[in-house]
Structure formats: C-alpha cells, structure tokens
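Each in structure tokens, the structures are laid out below.
Read-outs: derived from the displayed coordinates by stated rules, not from any lab. Source: prediction; values computed, not measured. Cβ atoms are built from the backbone, for glycine too; each structure is taken alone.
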Structure I
Amino acid sequence: MPKTRTKEFDAEAISHHYDLSNEFYNLFLCENMLYTCAYYREPEGCLDQAQRDKMDLVCRKLRLSPGEEYLDIGCGWGSLAIWAAKHYGVKATGVTLSREQAEWGQAWVRREGLGDRCQIHHMDYRDLPEGQTYRKISAIGIIEHIGIENYPSYFGRVRDRLRGGGLFLNHGITHEKYWKRSSQTDFLEKLVFPNGEIDNITHILDVMEQERWEVLDVESLRLHYARTCHQWYENFENNAELLKEIVGERTYRVYRLWLVCSAECFYAGYLGLYQVLAQKHEITREHGLPSTREDIYIPFLKGGA
C-alpha cells in the first residue's frame, strides 16, 4: 500500500468498497443509510434510533446553528448533511469519492426539498474551491482511509478549511497502541478496504495538536460500534439470499466474515472508536463555547432531539 496516497488511488479504493451497490448496503444498514458507529442511548436499542441519535450527537457536539456553513467530509449517502440541514438549519455540503453514494444523496436532497441548503458532491475534499471555508466540519469514518503518514497534511488541510474558532469533529476507528499486523489486517486490506490504515488514539491526538488544533473533547464509543456491527450482521443474515443475488457468494462471505470479526474485535477491545472534538486554535481568553458538556447530553436525558 502506498504511503503517499494519490487522489486516483483513493478514488479507486473507495469505489472498490462503496460503489459495490446501493441496493446491497440498503439491505443491512439503517433506514438513513449510515455506515458508521451508532449511538445507543439504551444498551439494547434498535439500530435506526441509535443512528438518528448519533447524528444528533454529532450536530450538538458541533453546536450547529441555523445559517452556518457546515462541511461533512466523506459524507457517504448524504445522511448527516441532510439531517443537519433539515433539523439544524445549516447550509450543508457533503463530499464523497463514491459516485453511487453521491447520486443517491443528490436524489435524496431533491426528495426532501433541501436544494437551497444542502449539496452533495462527488469529489475529493482536497478539490474544494480555493478560499472556501466553513464554520463547522465533520469527518465521520474518514481517518481510516487517510494513511498515517498523511495525517499532518490531512489535519492541516481541514484546518485551512475552517474559520477561526470553528469546530471540527473527527470520528474514527482506532486500534490498541501496541497492535501488530496479522492475517486479519491482510484480509481487510486485500478484500475489504484497500486504503484502510488504523492508528492508536494517542498518536492521532498528538498529530492534531502538532497541527495547531485545540482538543476540546474525546469520547470512546467502542461498545456502541460493537453493537452496531452486530446489528448490521443480523440484518445481513436476514437478507442473505437477496445479498448473494446482488454481489455473489464470494463477496457475501467476505462481508459476512468482516462484520463478525469487527463486532468481536470491538467487544474485546482490540478495536476502538473515538469522537474527537477540536477547535481551530486562536489566542483568546474565551473560546466562545459553553464551559460544560451539559448542553450536549441534557436533551437526551429529557427525551428530546
């Protein structure tokens, strides 16, 4: 795997996985087509509600406000960008390297009548127009595709896209600090994620600080991802014959094994999932944010969105 990723390599790698078939993913993901860790307010909660709650959690951590320009890097099928535009009134932009995801998202935006405040683009975030900046940025499940050697340029580029004092939420899979390569690593890189590379949270935070981010909050959602993968697997099994018809027996077995292994690795703690909230550092006495996390979680406790 190349350490310095070309845009062409990344596009081909993302297409290999995410352009498999929208119909394929629709059979085992949630109703909102989210392919990242959910957030279970109830330990035995359902996937659809947990994914809605995850989107609300991200939006509240970013303190999204009506009219703000918000960018979701690697937006998948557009779920979070559409949710933020619809429920938080932001001007949302989503970018994805998957053509099938972009087309799905664009059609979804039209159905929702959100064309005036939500756009989904098939493009590399590095190709956004020069000078285009945002008040808030998220990257949900993207850092796994960046390449560890490219972290400084990645976090630097994101920082350049953010206005002073703006917030960035990075949500991604990690492994143990003393992790070593195994046959599972080779399996994932060869058959599932050709540009996948996972790091430990300590190093990720170190690079973020080197790139002049102020880290405001770090939250582990490891057990949430274990349940997410488990519920994807249940949906996968319930739709086995349809899935085989779409992608064939071999691909079906690859993804089935990947989901089972992922669930077990998250349960055991070999894999982790962290949400990191950071702010573009400015020299100031105040960072303009609430002094506690209560505003993020109290609406959940009250049963609100």
Structure II
Amino acid sequence: MGLDPVLLAQLTLNGIATGAIYGLVALGLVLTYKATEVLNFAQGDLLVAGAFIGWALIALGGVPYPLAAVITVVAVGALACGLEAGVVRRIAGQPQFSGVMLTIALAFMLRGLISMVFGPDSRSLPTPFTGQTVWLGPVAISAPSLVVIVVAGFVTLLAFGLLRATTLGVAIQAASQNQLAAYLSGIPVKRLNSFVWAGAGAVAGLCGLLLAPMTLVDLSLWTVLLKALAAMVLGGFGSIPGALVGGLLIGLIEQFSGVFMPDGIKDIVAYIVLIGVLMLRPHGLFGEAHGRRV
C-alpha cells in the first residue's frame, strides 16, 4: 500500500511550522554565542516571557493583537539587552562554563519571576486566527501554523539581509570572528553585543507569541530550548544557516516519527538525533570540523 500524498503533505507543513520555531530559537542562540561566546540557556525563558506578556496585553489589557505583538517583541528585546549589559557582560573573559552557569541561573530566575507575577496556570492566547483552518488544495493547515511559517520566513530573510547587506551586519560578523580586532578597528563591540542580544531576545519574544496559540501559554514552553539546541548541533554549532535548517529538519523528523514510528518516539527523537550527530558528525551539517591531536 502506497503512502497517502495528502498525509505526507500535511505532515510536511506541520513539521515546517514546528521546525520554524525551533530554527528561530536556535538562530537566537547562535547570534548571542557568536557575539559574546556565551551560550544563552535563558533563551527559552525569554520565549516564555514573550508568551505571558502577549497574553497579559491581549487578554487583560484588551490590546489588539498586532500592537500587542510589537510591544511584546520590544519588551523582551529590551529585557535581553538589559541582561547582557547588566549581568552577562560582567563575566567577559571568564571560562565558557561560567557563562553556561550564569545563563542557567538567569533562566531559573526569569521562570520564577514569571510564575510569581502571572501564576503557574496554563491559559490560551486569543488571536484573530485562532481556530481557523486554511485549505491549500486538499491539504488543511491551521491558521496559527501558517502564520508561523510566513513570519519565520520573513524573519529569516530579514536576518540574512541584515547580516549580508548592511554595514551593521558586517560589523556583527567581524566582532564575532575577533572582538579585540573589531574593537581596535573602531567597532563599538559592547554596544554591538547588546544589540545582538536585544535582537535575539526580540526573536524569542516573537516565538513565544507564535507558539502559544498552537499550544498554551505555559511555563513549560521553555523546553523548546532543548529542541533548539538539538537543531543547533544538527545544523552546525555556530552556523546561522545551519540553525535554521537544523530546526526545520528536527520539526519534520518529529512529525513523521510520530506517525510512522512507535508511540513515544516523537517526544525523544530530537535527542536521539542530537546524540547521533555528536557521535557521527560532531561539527553538524554546516559547521567546520575542528580536530585536536592527542
């Protein structure tokens, strides 16, 4: 019996929508790591903050969804910028393990503050497209999933355009290669790092707004970070295109494994991929191989 092409198309669209979220979160991780050499484990909790802030503006404040989205993105971006300038910058030059532990502590702090302010209960995020379905020929896709695909594509093009075709993008890439040389060349590295963290935070806030209508506004949304880490490793640690491609692949693998493989595999397949990549191709799909003689 052949595979149903409609089912395959449905799974592919759902996988792209989910993977786009993973890819965008992974993109934020890559940007902050390249800028400051700190792997930001608080990125998932910035996403949670975006979901809760958006919910408060829309459900409690009655703010229209588009305006609430703009306010949320700016607010989470400003929060990330403040964390970099006020906390992360203080450990510059310390071992990378210090950055890991610091951002893990920031993640727990943010999660605790969100729980204190909004409470631990789950809630739904009302949007203009909640509950709607779009038909692409014989294939149905939920409107929130379609919005995720469109917005993720726009953000990806915007990020590539910024990095490849603007003076600011060239400065970011230069600083990511060698901060001291960039500083000696007149690039304001500290302000640039804050800008990159603000951008990564804004993307996390946007991801929270995009993901919440597909699931719930809940503290557990931070676990998207774990899938984003798998996407980051699969695509190539430190590779911007790799983060996006890795996210899409993880999303597709999850969708297809949930249908064609035994029950429960969908929840762990991303981590199986992570372990396999680390064992067989540690530099990922687009990363550069770095060997060490012993």
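Among the shown structures I, II, from which was the value 1.06 of Rg/Rh (Cα atoms, Kirkwood Rh), for residues 171-242 alone calculated? Going label by label, the one that fits is I. Could you tell me which structure in I, II was used to calculate distance in nm of label points 7 Å out along Cα→Cβ at positions 43 and 251 as 3.8? Computed on structure I. One of I, II was used to compute relative contact order in percent (Cα under 8 Å, 6 or more apart), and the result was 21. Which label is that? It traces back to I. Taking -14000 as the value of helix-only ellipticity at 222 nm (-39500 (n - 2.57) for each DSSP H run of 4 or more, over all residues; to 500) derived from one of the structures shown (I, II), identify that structure. It traces back to I.
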